[in-house]
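Trainee: Dropping the structures in below, format is structure tokens.
Quick note: the coordinates plus some simple rules give every number you see, no bench work behind them. Everything numeric in this text was worked out from a predicted model, so none of it was measured. Cβ atoms are built from the backbone, for glycine too; each structure is taken alone.
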Structure P
Amino acid sequence: MESLVLKITDLEAGYVTKGGDFKAVDRVSFNLKKGEFLGIAGESGCGKSTLAYAILNLLEDNGKIFSGSIHFKEKDLVQLSEKELTQIRWRDISMVFQSAMNALNPVLTIEDQLVDVILAHHKKLAPKKAVERAAEMLELVDITADRLKAYPHQLSGGMKQRVMIAMALMLEPEIIIMDEPTTALDVVVQRTIIEKIADLRNIFNFSVIFITHDLSLLVEISDTLAIMYSGEIIEYGPADQVYSAPIHPYTKGLMDSFPPLTGELIEFGGIAGKPPDFLKLPSGCRFHPRCSKKMPICVSTVPDFEEIKTDHSASCFLSKPGSNQPTTDLK
């Protein structure tokens, strides 16, 4: 857990559009240790997936990394050529995409797709050995080897997602990025997949970046939590601390968005308003138009992202001395 496998510093990435360039990832920095499970949570449209794709430079044609660095094994991935990145993708850093239904090729068997991953990096490996490896990985995610001959449409949604996890593990990478891997799955299958990821991490000791809008999925399995809002990480720290004592009002709003299993019945109101337009960001704290605890300083000044407790950082004026200023009413 002590050795660093990924170091992201002041990463800015986004999209070039006719309306102007905007940063869906804005000055994001974090470290990932070997074997660490980092959960990144936030509402849809906050920049989580753009961050995931930027790490492997898989952004769409109008996507762009504007500045910053992504260091892996002393190499800055931002500076590497496409050929160099191709050698790192899947071998060292792999990805489980958001929708397995779209990520798997519908006209190829599961065997063809798994074997292709192996042979792309081990061209001299005998095809028979590659098939054996594919069968072994399917067994690890609780899918029988006879399913190698199946096509994606012959598998359930949960099985397809597990095939994607097997594909990501095929070359035993050091880091696996999971972009909302349980989206569109029922809660029972979600739980099964989360538990399987935890078991496989114990076996292979890989690091995980798990991205989701559902914070309730992360609180048990994550070592560290990062909360994103409007392209920025606004809170970061040990999962138990962020869960038990959130600093930022947005984090608390996310925590209050899923009901407890025990206790009295309470009414949930959610977080007021909607995320800001990246091309028309508000002044000061980006969350202030939606924050019920905003102060005058929040409207005019951008809060620094700094350590509030040990290893627990946030960007919020409420955590600073003198934060008992009167709040302003939301309009």
Structure Q
Amino acid sequence: MWQNLGAMTKTLMFGFTLSELETLVQDLGAPKYTAKQLADWIYRKHAPSFEVMTNLSKSLRTELEQHFSLHKTPPTNPQHSADGTIKYLYPFDGGSVEAAYIPDQDRATLCLSTQVGCKMGCSFCMTGRQGFHGNLTPHQILTQLECLPERENITNLVFMGMGEPLDNLENVLNSLTVLTSDWGYHLSHQRITVSTVGLIPQLEEFFQRTQVRFALSVHSPFDEERAQWVPVQKVYPLSQVIQTIKKWETGKKRRLSVEYILFESKNDSPRHAHALAKLLKGLDIRVNLIKFHHIPGSEFQSPPREKLEEFQQILMSEGIQATIRKSRGEDIEAACGLLSSKKVYSG
């Protein structure tokens, strides 16, 4: 598949899994172990070119240079928050995305994106308002980490930026393979969290193929109400999503969590809290309570802090672990639900 590449067309190699690299070197007539050498140079040593790969033959390096590229697109337009968060724009072919670097004492998290825009259409999310413009490739997903100026500081990754990760499942899983494998970045599964609104077929495959942490976006325990805000509820009801999680994860050690954004006078009542606790009964799961971050023209408002604390106390009294997530980067539109590259499309 590689030999037919024209001299003027180079394939981006950054983002390949080990199995893809093994196919590549086999097609080039190189020993199979060359694939691990390539992976080591690309992901562990961050090689800028094939020329520096001195344990590969000169002829192979020349052939690789003719047909492949290690180019990665650096981020632009850094925006700095008063709390230390930095938001970056990655101008990829096919559309730009935003990612957020979030330092916090002895840890630093990268919130990365998986799609240009999003199909899910959640009414409280700026990305959803942008509409869907395309899936990111493993190359583009991993570039957000590789080219991050603060890459060496990163301790945690969250797939909570633009897009629905499970709607781009194969590319996300390939990215996770590179991130967690010993031939790749060798990051702990416990340091990576993937968030989803709950696409059941993809969710089952996700549970089978990776051990990274998982977060479910809920926002209401009541079907009709959630369907107004999270349209996928009409296709994959929350009760069925919870049953799927219980089927695959009961008794396992994977860290599970629920993301729950509170909207004033809509989903922040004691009735909602008790119903959420009932829904999650039997799961070893933590609920992250998040205040709504205002977006222009939205019907929603953020409740006062006391409401979040009351909601938290009810969940804890029902035996559910609950924390109130600290908002980060709100002043630069980097907080939960605010990432969007819509301005790129509006000119």
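Trainee: If relative contact order in percent (Cα under 8 Å, 6 or more apart) is calculated from each of P, Q, which structure is the one that comes out at 20? Display every interim value, and only then the final one.
Mentor: Numbers: P: 20; Q: 15.
Label of the originating structure: P.
Trainee: Can you spot which of P, Q the value 115 was calculated from, given it is volume of the Cα convex hull per residue in Å³, for residues 77-148 alone? Spell out each step's value before the answer.
Mentor: On the way: P: 115; Q: 105.
Source structure: P.
Trainee: Can you rank P, Q by mean count of other Cβ atoms within 10 Å over residues 45-52 and just name the one with the largest value?
Mentor: Sorting by mean count of other Cβ atoms within 10 Å over residues 45-52 in descending order puts P first.
Trainee: Out of P, Q, which has the highest value for distance in nm of label points 7 Å out along Cα→Cβ at positions 125 and 197?
Mentor: On the way: P: 2.4; Q: 0.6.
Largest one: structure P.
Trainee: Say we calculate FRET efficiency 1/(1 + (r/R0)^6) of positions 29 and 205 (r between Cβ atoms, R0 = 25 Å, to 0.05) for every structure; which of P, Q gives the highest result?
Mentor: Numbers: P: 0.55; Q: 0.15.
Top value of FRET efficiency 1/(1 + (r/R0)^6) of positions 29 and 205 (r between Cβ atoms, R0 = 25 Å, to 0.05), among P, Q, belongs to structure P.
Trainee: For FRET efficiency 1/(1 + (r/R0)^6) of positions 37 and 309 (r between Cβ atoms, R0 = 25 Å, to 0.05), which of P, Q scores largest?
Mentor: Numbers: P: 0.75; Q: 0.00.
Largest one: structure P.
Trainee: Work out the source of 15.2, 50 here, i.e. which of P, Q gives that when Rg and Dmax of the Cα atoms in Å, for residues 165-284 alone is computed.
Mentor: The value was obtained from structure Q.
Trainee: Work out which structure the value 47, 27, 19 belongs to, where Cα extents along the principal axes in Å, for residues 61-116 alone was derived from one of P, Q.
Mentor: Details: P: 38, 25, 17; Q: 47, 27, 19.
Structure Q accounts for this read-out.
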